[in-house]
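Undergrad: Listed after this line are the structures, all set down as C-alpha cells.
No lab work stands behind these numbers, since they all come straight from the coordinates. Predicted model only: the values in this text are computed from it and were never measured. Cβ atoms are built from the backbone, for glycine too; each structure is taken alone.
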Structure P
C-alpha cells in the first residue's frame, strides 16, 4: 500500500503563491465556464459527468475550448476528472456555488464589469490617494459622479452589488427604526431610493427626504414615481465633500446605509458633525453598515476586504470597508454617542443608533 506523501509546508505555500499569481486568469476561466453553460451542462450530468466532446456539443464551444477550460478548472477545484481514462468531468461543490449562488454571481459580475480593468492602476491609486482606475470609464473625481454616465452593463453590475447587501438588511432594520414612529426621516446618501420606498410602504404616515448628488436623485425620482410616492419622498441635492453645506434640519430620524464607507475617516467625522448639527433633541441617527470585525465567518471577511480595494482604486481613492472600531472612533470624535447596536442583520450588517452626546437617553 502506497503511503501518503509527508506534509510539505513549503510546497503548500508555493501552491498558494501560484494561485495568487494566476488568480486573474482563473477568475476569467470560472466566469466563462459559468457564462458559456459549461457548469450548467456538468450540473445536469450529475455523477455520470461529461467528456470534453460532450461538453462541446452541449454548449456550442469548440472541442479545443471545452477541453482547455475543463483542464484549467481542475487546478482550482471547479471540476473533477474521473473515468477509466480520466476523461469524464464532474462539477464540484465549488462549481455548484459559482453556477447557482446569487451572491457569488453578483460579486463576480461586479469584479468583471466594474473593477477588473481599473485594478491594474492600483499602484497609482495608492500613491495618489485618488481613484486612478476610474479613468478606464472616463474622467470623474469619484465613481458617484460617474454613475449616470457609466455603460449600461457596468451600471447594472454596480447597482446589483450595492443592492444585494443593503436589501438583505432593510426588512430587519425597519422595525427598529420605526419603533418610535418617526414622522419625518432624512435619508443621507439615498442612492436609488430603495430604503425610502420601503419606509413609506412600512409606515403610511412617514415622509422621507433624500440627500444625494443630482445624478442619484434623478435615478431615485424615477423609482419613486414608479411606486406612486412622489408626494411623500422628495430629494435635496448636495455635495457631501463640501463640508460648508449644512444638512437640512427638523427630522425625527436620520438614516445612513452603506454610506460612510464612501469617504475617508477625516470626511466621515465632518459628515457626522454636520449630521449632529442637524439633529434635534429627539432625533436618532441610524447607521447601517457591514463592518469586517463584526462578521461571523471568513467568507464575509474575505468579501469585505476584497471590496475595500474597489473604494481605493475606483470609487474615491481614500475610503475602505471599515471596522466597527474605526467608525465608533469617528462617531465619538463627531460629538455623538451610540445608545443601541444590533448585529447580524441581513448579510451580516450592523445597525447603530446614535444621539447627540449632550442629549440624555
Structure Q
C-alpha cells in the first residue's frame, strides 16, 4: 500500500491504520466521536496528502478547462479564486468532482480525488491532446486540512507569516506563501484551511500544528463531518453513470454560454429536457438505529437507495444521503434488518458551522 509523507506521524500518534483505496491511512486516533466533536467545537487536522494536485498551464489553459469541466472557469477573475465542479464523460456521468484554483488565464491548479487519480489523469491527458497545455500532477506535495471554528487562529499561531497573507482570505480563495499554497476550503462544513506544501515540510508542519493544540483526526470523523455537512462523496452520491442533475449538483453546472461545448453538455441538455427521475436528499431516522449505505428507501413516489449513511454525533441521530424519486418529500421508510423504519426526508446540510439545521 502507498503511504503519505505523514505516515510515521500517524504511527507515533497511535493512529488505527486502514487500507483506504490502496493508501495506508488513519481511521482514527482512539475515538472517532471525540475527533468529530473536536472539529465542530475547536480545531482538528486531517492528512489528505493522498489527494492529487494537478497544475494546468499553457496558452490554452482557460479554454481547455472550459471544455473539461461542467462549471465555467470564466467566472474566476481574481488570483486564488476557487471553483467546485465535475468532469463529465460523454454520457453526462461524473468522471470526478474537483476544485480548480485560478492563478491567471494560463495557470490553474486542480485538486482531484485519491481513488480516481489514475483514471482522472488519463482522462485529462486525453482531452488535453488538442490544446496547447501542460498537465503536471504534483506528486511531491503533501496536503493538511485544518478545520473547525478555531482552525484559522491556530494555523496562524503554528505557522509564522501565514496570518499576514491569509488573515483576510475569503472562503473559497487561496494564496501562495513560499512553497505553501493555502486555500480557505474544506470538507467538513466548518471554517479552516487546506494547506498544500512540499512533502519534505509535511512532518515539521504537522508537529507545529500539534504544538498549537490542533488535534489529529482520521478518516472516520472526516466522513461523519462531510455527511453532516451534506457534501457528496465520489463513488457514493455520484459516479461515471450518475449525472450532476441526478446527484443534486445542478449548481455545479453552468449552461449560460451556449458556445461553451464542454464534454457531456449534450447529454446533460437532453437529460434536462426530458427530466430526471432521481435526486439526492437527506434522511433523518425517526427512531433508534444506524442507517447504512445501500439500504432500500421506500417513498410515496417509489423506491430509492441510501448512498451514504451514518450516525450523526452532532445530532445524536442516524442520518443519510439517499438517491430517491425526484419530488419525494415528507416521511419515508428505510429497510433495516428486514424491517421498515420511519425516516424524514430533509434538505441537506444537516449541520454547518456547528449548528444543527434540520
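Undergrad: Check the numbers for Rg/Rh (Cα atoms, Kirkwood Rh), for residues 229-348 alone across P, Q and tell me which is largest.
TA: For this comparison of Rg/Rh (Cα atoms, Kirkwood Rh), for residues 229-348 alone, the top structure is Q.
Undergrad: Suppose FRET efficiency 1/(1 + (r/R0)^6) of positions 13 and 325 (r between Cβ atoms, R0 = 30 Å, to 0.05) works out to 0.10; of P, Q, which structure was it derived from? All intermediate terms of the calculation are to be shown ahead of the outcome.
TA: Values: P: 0.45; Q: 0.10.
Structure Q accounts for this read-out.
Undergrad: Which one of P, Q has FRET efficiency 1/(1 + (r/R0)^6) of positions 21 and 181 (r between Cβ atoms, R0 = 41 Å, to 0.05), as calculated from the coordinates, equal to 0.95?
TA: Corresponding structure: Q.
Undergrad: OK, next. By the measure volume of the Cα convex hull per residue in Å³, for residues 53-204 alone, tell me the structure among P, Q with the highest figure.
TA: Biggest value here belongs to P.
Undergrad: Computing mean count of other Cβ atoms within 10 Å over residues 245-252 for each of P, Q, which one ends up highest?
TA: Largest calculated value belongs to Q.
Undergrad: Next question. Assign the value 20.1, calculated as mean count of other Cβ atoms within 10 Å over residues 269-276, to the correct structure from P, Q.
TA: P
Undergrad: Something else now. Compute distance in nm of label points 7 Å out along Cα→Cβ at positions 173 and 261 for each of P, Q and report the one that scores greatest.
TA: The structure with the largest value is Q.
Undergrad: Computing relative contact order in percent (Cα under 8 Å, 6 or more apart) gives 14 for which of P, Q?
TA: Only structure P yields this read-out.
Undergrad: Please state which of the structures P, Q yields -14000 when helix-only ellipticity at 222 nm (-39500 (n - 2.57) for each DSSP H run of 4 or more, over all residues; to 500) is computed from it.
TA: The correct label is P.
Undergrad: Upon calculation of log10 I(q)/I(0) by the Debye sum over Cα atoms at q = 0.10, 0.13, 0.15 Å⁻¹ from the atomic coordinates, which of the structures P, Q produces -0.63, -1.08, -1.38?
TA: Computed on structure Q.
Undergrad: Identify which of structures P, Q gives the largest calculated value of FRET efficiency 1/(1 + (r/R0)^6) of positions 37 and 117 (r between Cβ atoms, R0 = 25 Å, to 0.05). Intermediate results must be reported in sequence, preceding the final value.
TA: Details: P: 0.50; Q: 0.20.
Sorting by FRET efficiency 1/(1 + (r/R0)^6) of positions 37 and 117 (r between Cβ atoms, R0 = 25 Å, to 0.05) in descending order puts P first.
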